[in-house]
1. One of 1, 2 was used to compute relative contact order in percent (Cα under 8 Å, 6 or more apart), and the answer was 29. Which one was it?
2. Work out the source of 13.6, 44 here, i.e. which of 1, 2 gives that when Rg and Dmax of the Cα atoms in Å is computed.
3. Which structure, out of 1, 2, was FRET efficiency 1/(1 + (r/R0)^6) of positions 15 and 47 (r between Cβ atoms, R0 = 35 Å, to 0.05) calculated from, if the result is 0.60?
4. Quick one: Kirkwood radius over Cα pairs in Å, for residues 23-86 alone came out at 12.2 when computed from one of 1, 2, so which one is it?
5. Upon calculation of helix-only ellipticity at 222 nm (-39500 (n - 2.57) for each DSSP H run of 4 or more, over all residues; to 500) from the atomic coordinates, which of the structures 1, 2 produces -9000?
Structure 1
Amino acid sequence: MHELAIAQSIVEAVEARAGEHNAARVKAVRLRIGEASGVVIESLSACFEMLTSLTPMLEGAQLLIDLVPHRARCRCCDSAFAVVDFITRCPACGEWSSEIISGTELQILEMEIEPRRA
């Protein structure tokens, strides 16, 4: 289950960044995850919840996920299309020459923090 390693990396990165901004705690973390990234969202969410319960600064943090569709662009006719079942044949012209334009992302977009009181 590589989702545990991914969740651990997210927790570490968010905790470090929150520390740089003198946060008392992290309230939410927003991710962008592509449909073709290979990440099982439910597993990642469960791992994130488990790890944040062990990290005082992130305890109770909400995980928000923006799912990005798997899309490609045909190099022959320049049509953009949805990739279904990892088949990248252009539905407009039938060519197999395409490039993936979205759906493989795995990014931390933002986090909501509660600042320390002075």
Structure 2
Amino acid sequence: MPKFTHHVFVCCNQREPGNTRGCCDPAGSEALRSAFKKEIEARGLKPLVRANAAGCLDQCELGPCVVIYPQEIWYGGVQMADVPRIVEQTLIGGQVIPELLIPDDALNTKGKKK
């Protein structure tokens, strides 16, 4: 099998309610990851595109977070409604979605909102 063209890591980390950093999957349902998996399959992108649950990506204040490799695209504030758009525009079309993109200078800046 050829290597993946895109590997989507969806943060599914949980923290206690009220944690100052927040968390990407407070319900613990992995719903965002499931939505990516369904959309990827519906678009016929398997097996070259894969969506996996990730532990903490350490960008909690910017979450829910998704990172796409090997392109190194970091998206923050991702909602269920964004999933089809990310699949269409980024995974299929190769375009970065500016309003979801976490800029390089905002990564790893704990406690700072974008």
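1. Derived from 2, not from the others.
2. Going label by label, the one that fits is 2.
3. It traces back to 2.
4. Working: 1: 14.0; 2: 12.2.
Computing Kirkwood radius over Cα pairs in Å, for residues 23-86 alone on every structure in 1, 2 gives 12.2 only for 2.
5. 1
Readers should treat all values here as calculations from the given coordinates under stated rules, not as data from a laboratory. All of these numbers come straight from a predicted model, not from anything done at the bench. Cβ atoms are built from the backbone, for glycine too; each structure is taken alone.
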